[in-house]
1. A value of -11500 was derived for helix-only ellipticity at 222 nm (-39500 (n - 2.57) for each DSSP H run of 4 or more, over all residues; to 500); which structure in P, Q was it taken from?
2. Just checking, which of P, Q has the largest value of mean count of other Cβ atoms within 10 Å over residues 33-40?
3. One of P, Q was used to compute Rg/Rh (Cα atoms, Kirkwood Rh), for residues 161-264 alone, and the result was 1.05. Which label is that?
4. Looking at mean projected area of the Cα convex hull in nm², for residues 9-48 alone, point out which structure of P, Q has the largest value.
5. Of the structures labelled P, Q, one was used to calculate Rg and Dmax of the Cα atoms in Å, giving 18.5, 62. Name it.
6. Of the structures P, Q, report the one carrying the highest value of relative contact order in percent (Cα under 8 Å, 6 or more apart).
Structure P
Amino acid sequence: MADLCTGGIDTGFTHLSLAQAAILGVVQGITELLPISSTAHMRIIPLFSGWPDPGSAFSAAMQLAALFAVVTYFRRDIAELATGSVTALARGNFQNHSLRIVLGIGFATIPIGIAGIALSSWLNACGTSLRAPWVIGAASLTMAALLAVTELVSTHRRTFAQASMFDCILIGIAQVGALIPGVSRSGSTITAGLLMGFGRADAARLSFLIGLPAITLAGLKELWVLSHAGLSVEAWEILGVGLLTGSISAFAAVWGLLRFFERMSAWPFVIYRAAMGILLLTISF
């Protein structure tokens, strides 16, 4: 495992070819925003393909691809929230919906920020036990069960316009679960949104907007760490290829998921996650 580390950082992606990085970038971009766990797929594909594990640094940095996709897709929502909040502050209108959502997103980022800092040395360590297939498999099965229960009990009646600052904070707390490989940030937050009675597409919209600060901070932090790791030019090229393909596929994932949830339930994701969890547990024991 030592040859997959650079300065104590899990940098297995430096051993990938450009073609492998492009393929994993596509997969990472899609699975980062669908409720099926990008980490699980980053372990399964290399495992069965005989490729090096790209490592936690690749997954963290690749969140910038998801950031590009979410900001691009929700640019109007982001602009409305920003202008609405500034106007409300200027008028002293603290009951304004845009302002309360923005404040809620800010507060929602605090739990995962604190947990991420506290656990960073364990989460990103070379050969961390958290990336073991059985851990990811167990997390995937657990999330499949939670999403299934949520589909059964949710009313799916609430809309984004009815979201409160408290809703954002609760979804932010659920977001902390994403630090466990196999849980999925979008999976945990969409599940929380559904549990609070939001429609599927609205729960996904809330999930993506609430995740923006966390995705941004995690991606930029990882780039800063990698910039001090003495990576070669070739390593940066590999990461760049992954980010490029990941950005395109992540945008497609956002577009596709919202349209899927307008017509379908989350049961296909429940079945997929359960099958993936069983597969990972089977090969682990």
Structure Q
Amino acid sequence: MPIILFNSSMYLKITRPIAVFDLETTGTNAITDRIVEVAIIKIMPNQTRLEKNLRINPQVPIPEEVSKIHGIYNKDVRHAPTFKDMATELNEFLVDCDLAGYNVLRFDIPILIEEFLRAGIEFHIDNRRIIDVQKLFHLMEKRTLSAAYLYYCDKKLEEAHSAMGDTVATLEILDAQIKRYENQMAYDNLGNEMEIIKNNVQQLHTLCKSNQVDLAGRMIYNDKGEEVLNFGKHKGKKVSEVLDREPGFYDWVMRGDFALDTKRKLTQIRLRNIGNIKN
């Protein structure tokens, strides 16, 4: 069961639960690596906070060099539940939650979705607002989690690479970012004005979202909002056109070493194309 925490109120205004989370894993490949620890702080609109911190048996060896980073060794998770064992509980804990974390768009969310899919659970993010604290940080300051913690909170991150230590720091940084940047202009990497930072989860989600169709970035949206391939000989070509002109491409991806989320999104595009042709 999660632990109920009664801490000081967040500055960030929320209208539905938001789950700030961090994962420790066996590596950095969202397709082949596995989760060994998950830490979540769930904040309710009434400011009640619920905490969940779980060690997970990844069912694959944790490389020694990775264990030296996060401090979790094979012996520590040998008797822990598997992700499949905990998947239903985690999914229920995150129901109706917006999501926040550090570098979650590129890493934590893709690997979490892969784990859920392997457990037979569709973990949807289409109806969730996502705030990537790293992206906000880079938009405004350009630096690491430890540096961000020192900069925004004037504290040294003593428990770096522990999932709960990083999660606590990320939550404090997010709150400090909103206090610091509310009503300031955000700029992209080219120095172009984007939007004024607002104390609003929907607006922060819009700022943080990427142009990726799938979480691995194999397909992206072009300037016209069309899905195009982002790898291989067809890079830059519309996905729908490649599927029409080269039917074998779909089967090749389905058999290949691609993320389950990539295969799912490609299937959705293919089914949509078939529907359009019939109509």
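Since every read-out is calculated from the coordinates, none of them should be taken as a lab result. These figures come from a predicted structure and were not determined experimentally. Cβ atoms are built from the backbone, for glycine too; each structure is taken alone.
1. Working through the options, I get structure Q.
2. Ranking P, Q on mean count of other Cβ atoms within 10 Å over residues 33-40, first place is P.
3. The correct label is P.
4. Q
5. Clearly, the read-out refers to P.
6. Comparing P, Q, the top value of relative contact order in percent (Cα under 8 Å, 6 or more apart) belongs to P.
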